[in-house]
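The next part holds the structures, each set out as structure tokens.
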Structure P
Amino acid sequence: MNTFIKNLSGGDLRSIGRADAIAKDVQTQHQFDELFEALFHNDRLIVMRAADAIEKITRGKPEYLYSHKKSLLRLLKDAKDKELKWHLELLVSRLKLTKSELGRVWQILSNWALDSNESRIVRVNSIQALFDLSKQAPELTEDFELTTTQLEREEVPSIRARIRNLKKQSGRPKY
């Protein structure tokens, strides 16, 4: 049985529970792999908290994700719950993707970013992930700029703020 499940359960979706503590405790690939299994749990709360911890861990150790690339891409394609999407977007942007994989990921993230029915967090994180991917694949920069131009027309404060921050970060006046 997965030793993380107990620490990921309890409470409600407004709380990250012990996700921060778990993120600090995971120190090996083996521990990470066990935590990763929780992304497939049938409890939405456990999945959300596992994704949160995984996202935090892989900020500094993206290599922990590499052996899980196929699973992450499948999760991205099938994700329905916004709490999982919040983290998947950022996770897939840390992977080394083939051109074909990048095209599929780019399409999904672009759709989520442009879909006004998605949560604002999903949309903002999609924009961030698209930006990160465009740094890996500069040929996508123009597509990213077209997407952000379209998004700015919506005048959603959180989306516009992320785009402004990315412009500053890249030193580019245009998107």
Structure Q
Amino acid sequence: MLENSIFAILSLFLIGGALMVLLSREIVLNAFGFLIAMLAMAGLFALLENSFLFLAQIMISAGAVVVLSLIAVTTINLKRDNLPEEPNKIRWIVISALIVSPISLLIYKTLTMVNRKFQETVDGYGTLKVIGGELFSSWVLPFEILSVLLLAAMLAAIVIARKESEI
């Protein structure tokens, strides 16, 4: 019963944060709504007892992405005059929700009709020790390739930013 209450509260925070991102015209409030949604998502991972995804969600999404977006917003100095007018924003959100709702209902009905039996999980499933051991034994090469790719993307972003400032 307590888990259902916590799930409902976290779901409300997740939906509220997502709506705040969609409906707010202030960029800082958008980032704050994104932070609320990501922290609620981390709470859902904690409710599922998946400590790795809980910590990764907080560190990567809530920490790095929100801070990076706030830094980007403050450096480009957006002004309300330069933003496009969106007179039909609410209408498009409602139309999109109406289009997605039947599809979501169909997916839900399909998933509830499927007779699925989950395998029993072993002790320690989803812990940092198990995921780290798997990551650095079987997945070490893709992990290193991804780190080099991210480093190259960061350097490319710095070069692009320096070129625009010199012009």
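Okay, here's what the table says:
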quantity: For helix-only ellipticity at 222 nm (-39500 (n - 2.57) for each DSSP H run of 4 or more, over all residues; to 500) computed as -20500, the structure of P, Q it came from; calculated: P
quantity: Computed 1.7 for distance in nm of label points 7 Å out along Cα→Cβ at positions 111 and 151 - originating structure among P, Q; calculated: P
quantity: When percent of Cα pairs over 25 Å apart is computed for each of P, Q, the largest belongs to; calculated: Q
quantity: Of the structures P, Q, the one that 4, 20, 33, 29, 12, 1 was derived from, the read-out being P(r) over Cα pairs in 5 Å bins from 0, in percent, for residues 31-86 alone; calculated: P
quantity: Structure with the greatest value (metric distance in nm of label points 7 Å out along Cα→Cβ at positions 63 and 95, set P, Q); calculated: Q
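Any read-out appearing in this document is the output of simple, stated calculations on the displayed coordinates, not a laboratory observation. A quick note: this is a predicted structure, and the numbers were derived from the prediction, not measured. Cβ atoms are built from the backbone, for glycine too; each structure is taken alone.
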